Every structure is written in structure tokens, then in C-alpha cells.
1. For mean count of other Cβ atoms within 10 Å over residues 62-69, which structure out of P, Q has the highest calculated value?
2. Given a computed value of 51 for percent of Cα pairs over 25 Å apart, which structure among P, Q does it belong to?
3. Which structure, out of P, Q, was distance in nm of label points 7 Å out along Cα→Cβ at positions 22 and 38 derived from, given a value of 4.2?
4. Of the structures P, Q, report the one carrying the highest value of FRET efficiency 1/(1 + (r/R0)^6) of positions 54 and 94 (r between Cβ atoms, R0 = 35 Å, to 0.05).
5. Supply the structure label, taken from P, Q, corresponding to helix-only ellipticity at 222 nm (-39500 (n - 2.57) for each DSSP H run of 4 or more, over all residues; to 500) with the calculated value -12500.
6. Among P, Q, considering only relative contact order in percent (Cα under 8 Å, 6 or more apart), which has the greatest calculated value?
7. Which structure, out of P, Q, was distance in nm of label points 7 Å out along Cα→Cβ at positions 6 and 78 derived from, given a value of 3.1?
8. If you rank structures P, Q by distance in nm of label points 7 Å out along Cα→Cβ at positions 14 and 70, which sits at the top with the largest value?
Structure P
Amino acid sequence: MLKEVKTSDELDVLISKTKLCIVGFYSPKCLKCRELAPFFQQLSEAHPKVGFVRMNILLPSNAIALRTYNITSPTLVLFKDGKLFRKFEVERHSLERIVSAMEKFAETGSTRGS
């Protein structure tokens, strides 16, 4: 299930309670983020045991999470067992590569081959 979080504390709770968690740190102004959104939604529905979370990087209430995970632009972050596993800066990777990495991670807990 896809969840939109509004605070850093809310994000921390979800990451700590979910074995595999994919967090999309997005900006409403980011075109690629908007293109990625339907894939994010579809994957969240296909993999209900994986946490899919979105966090708006422009909200001041999210500043702590942005500093904690060193987020300076829209980024996809994969967490495994509550720890940061891998990051993809949205603008630096193709949409196909990001979707492929999310699918692989949701299915296997790894991104090998992505």
C-alpha cells in the first residue's frame, strides 16, 4: 500500500516497522517524479508486503528526514531491515532503471542486475 507521510517521525516509524521499504522523496515540481508516480502506485499494489512511501521534499516538516538521509533533490531510497540500502537520484537515472530497481527490490530484497 502506498502511504504519503507528512513528518520525519512518521517516516521513521514506517521504515523501522517494514522489512523492505521504498521511499520516494519527491517534488511536485519534478516532471520525472510525476512520470514515476503511476509505476510507484502499481508496484505498491502488486507488492503489499513492501512499504511504499512518498515524502514531499518541499514541506518544512520533512527537513529532518532530508538531512538524515542526505536528500537534496528528488530521490528514491530503498530501505532493508530499517537501514538505508540504496539511493537513486531521480534526475540521474532513467525511468526504466528506477522502475526495474524498484521491481527487483520488491521481489527479492536486492537490486542486483539493476
Structure Q
Amino acid sequence: MKHSLESIKEERRQLIKTLTPLLKKALRATLSEYYLTCGKKNCKCRKGKKHGPYLYLSSSGDAKVKMHKVPKGLEDKVREGVTAYNDVWKKLCKLCEINRELLWNKKLSGRYYGRKIQGI
């Protein structure tokens, strides 16, 4: 079903509106939980019950992956930030789809040629 031009523009406005709060807390990274062993000879971790889980945040930059141990009080905030980034990515993909549709719509209706494209 084809949507009207105004409904498409409204959908785009709403998407942009929902992106702003997500961008404030987005973290581009992956979360991993690790269970570790220590160096003590008689520790329970030597018998199979490892220490943990410890939450690590891995992020890439400059072609290197960096691992950061997440401090105890920040686990929920970090999870929220990673989820926010994933939501931003999905919404951005949808926004690009809408922008393409609006651009094609203007071109096909003849309003594209001879004018600057403003407010797409």
C-alpha cells in the first residue's frame, strides 16, 4: 500500500524525534560476560567454579578492538547504551529508506528538476 507524501514526512519527523534521546546514551560496542580463574592454588575456581560473571565492553577504533571491564555500578547503563545504539542503527536505516522514497517521489513528480532540494 502506498503512503501519502504527508504521512511519509510525518513518519520521518517522528523517527528523527525518537533518535535524539537514543543518541545521548548510545554506545557502539559489544558486551561479553567472562568467568575467570585466579592464581590461588586452593581456590574454588581451580575446581570448576570460576569467578564471575564479569562484564566487558569491546569496542573497535583505529582497526583495534579494545576491551574494557565494566565497573559494578554501571552494568545496567552500559547495557542500555548498547541497546540504544542498536535502536539508533535500525531507525537510521529506516530513515534512509524514507529519504530515498521522498527523493524518488520528488523526481518522479517533476518537482526535482530545476529546483534546489530543500527539506527532504
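1. Going through P, Q one by one, mean count of other Cβ atoms within 10 Å over residues 62-69 is largest in P.
2. Value 51 for percent of Cα pairs over 25 Å apart corresponds to Q out of P, Q.
3. Checking each candidate, the match is Q.
4. Of structures P, Q, the maximum of FRET efficiency 1/(1 + (r/R0)^6) of positions 54 and 94 (r between Cβ atoms, R0 = 35 Å, to 0.05) occurs in P.
5. P
6. Comparing P, Q, the top value of relative contact order in percent (Cα under 8 Å, 6 or more apart) belongs to P.
7. Value 3.1 for distance in nm of label points 7 Å out along Cα→Cβ at positions 6 and 78 corresponds to P out of P, Q.
8. Q
None of the figures in this text is laboratory data; all of them are computed from the coordinates on show. The structure presented is a predicted model; accordingly, all values stated were derived computationally and were not measured. Cβ atoms are built from the backbone, for glycine too; each structure is taken alone.
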